[in-house]
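Novice: These notes open a run of structures that come right after.
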Structure 1
Amino acid sequence: MSNEVIEYFGKCFSYTVAHQNAGNVVGLKQSIELIVPHAFGIHGNCKEWCAYKKDSATHKHKDLPYGKDLTGENLRKALEEVFEIYANGNV
């Protein structure tokens, strides 16, 4: 995984914890669980912050390589396992 992608996930996680869900444990869990699917172009459960929801025709990820969704089922599953640890407070 490139440094750019690692930084993207760090930024998403930080934003989720510090800005979106301060004091909201349930919202924090839900938001952490949405980070990986969002990066892979799965926007069905995204909230109002998701630019794809606002304009799916022109949406590009601002901080992912070439503005494109990540790909790879094995990568997605591995990342979901990692983020699930944080979502469930098992760190």
Structure 2
Amino acid sequence: MRVATPKESHTFSGGTLLYVRVTLTDDASAAEVHIALKQDATLERNGQFVCCVTTWDTGGVIARPTAQGIRDRVKDTVDEFLNDWLSVNPKK
């Protein structure tokens, strides 16, 4: 897995991406961390292709965030995603 810029993310075709967004208030008194898994999909009911469907997401707000606190929240949330992903995609 590699980190892609927002511009690069629009060039992936057929791929899956883990979207990580960190947003701070103007005065940095709060931060929001949001992580989502986005995938291309085909609708079962009619076979129609759908681009960039969110199939997993979570997020939360941090009051009085520090840089380390934001890093820790991102790490913990990515760990949560990986545990969920491994629960439905076990190692072979």
Structure 3
Amino acid sequence: MADTPKTSVAPGADVWSRYARLRCDFSAEVPLPWVKLANLLELHPGAVIDSHWKVGSDVPARVNGVVIAWSEFEVVSGKLAVRITDLA
């Protein structure tokens, strides 16, 4: 009987490769519990909403509505980016 070759891949690692191309909804959100419908109706291009969120405070990062991490916003090459700071 021939020996089975040993691999250096962790058991089950190939299972994740099957799902790597699945689409999911990712969001990083600043909660605004004080916003009312009247505030939303007043929105227009260029409008600014004061979030009362402190700079540097972590915001929840969600995948398909489930918090998976905490993150912060930053500007990278002139674009808004999300940096993961802690996994949930």
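What follows is calculated from the coordinates using simple rules that are stated; it is not laboratory data. Quick caveat: nothing in here was measured; it's all calculated off a predicted structure. Cβ atoms are built from the backbone, for glycine too; each structure is taken alone.
Novice: Hey, distance in nm of label points 7 Å out along Cα→Cβ at positions 21 and 53 derived from one of 1, 2, 3 reads 1.4; which structure?
Specialist: 1
Novice: Can you tell which of 1, 2, 3 yields 185 when volume of the Cα convex hull per residue in Å³ is derived from it?
Specialist: Comparing all candidates, it corresponds to 3.
Novice: One of 1, 2, 3 was used to compute helix-only ellipticity at 222 nm (-39500 (n - 2.57) for each DSSP H run of 4 or more, over all residues; to 500), and the answer was -2000. Which one was it?
Specialist: Checking each candidate, the match is 3.
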